[in-house]
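Each value in this text was obtained by applying a stated rule to the coordinates, not by laboratory testing. Computed from a prediction, not measured in an experiment: that's the story for all the values here. Cβ atoms are built from the backbone, for glycine too; each structure is taken alone.
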Structure 1
Amino acid sequence: MRVRLGPDLELIQLPRTEALGDYDWFDLEQAGTQVGKTRCRIEPGQFTVFSIMVYPEFEGQGLARVVIDHFKGEHALIVADRVRFTARGFWLKVGFRAESIDRYVWHRG
C-alpha cells in the first residue's frame, strides 16, 4: 500500500513476510528515493512504533514528523516502544507523553 504524504513524499507499507519478522515495515520515499523506514506493529486497538529512521542526508526536513502525523490520523493509540535516550525529545515534540523511561504514548482526543 502506498500513501501520498506530500507532493513528492510517499509512505509504502511492505507486505509482511517471514524474512521481515513479526513487524510491519514502511519505507519512506521522497521523489522516488528511499529516505527512511519505520518498523512497527499493527494490532487491534494499538499501533506500536519500534523505530523510525530518516537517513542522515535527509534529516532536518521534518520527514519523521510527517510520518507520525499520518499515523496519528490512522490510529487512536500509538505507542513508541524502546525509545532511545537521544530520541526522547522528538517524541515529546510530536505530542507523546512518557509512560516510562523508554515508552512514550499518544492518544487521540
Structure 2
Amino acid sequence: MTMGWVTVAKKNELSEGQTKAFVVEGKDIAIAQVKGNYYAFFNECSHAQFPIDQGTLSDTVIECPHHGATFDITTGEALTLPAVTPLKIFKVKVDGEEIKICFED
C-alpha cells in the first residue's frame, strides 16, 4: 500500500470555479477550486464511470455531464439520482504554489 502526499498541480493551473483532470499514480483525478479552496476526487462518476471533470461546477456541487447525477465535492456524497454511490475524495493541502493530495492505493 502506497500512502503519502503527491504533488498534482500548481495553484496557477486552476482558476476559481474550474475543475481540471490530472493523472496521479496512474489514476484519473479531478481537482476543483472553489472560493480559494481545492478539492480532489476520482475523475469518474460513480453511476456509469464517465469522466466528471467536464461537468458543471456550482459552488461545491458537480453535475455529471452524461446523466446529470450531482455530487458534493467536499464529502463525495451522491446528491441526486441516478448516482447512489459517493465519489472517492482525497485530502488536499497547498504547499507554497503546489497542490498536493494524500494518495493511497
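Looking at relative contact order in percent (Cα under 8 Å, 6 or more apart) over structures 1, 2, structure 2 comes out largest.
Match the computed value 0 of helix-only ellipticity at 222 nm (-39500 (n - 2.57) for each DSSP H run of 4 or more, over all residues; to 500) to one of the structures 1, 2, and report its label. The read-out comes from structure 2. Given a value of 10.9 for Kirkwood radius over Cα pairs in Å, for residues 14-61 alone, calculated from one of 1, 2, which structure does it belong to? Considering all the candidates, the number was obtained from 2. Here mean count of other Cβ atoms within 10 Å over residues 54-61 was derived from just one of the structures 1, 2, and that gives 12.1; the source is 1.
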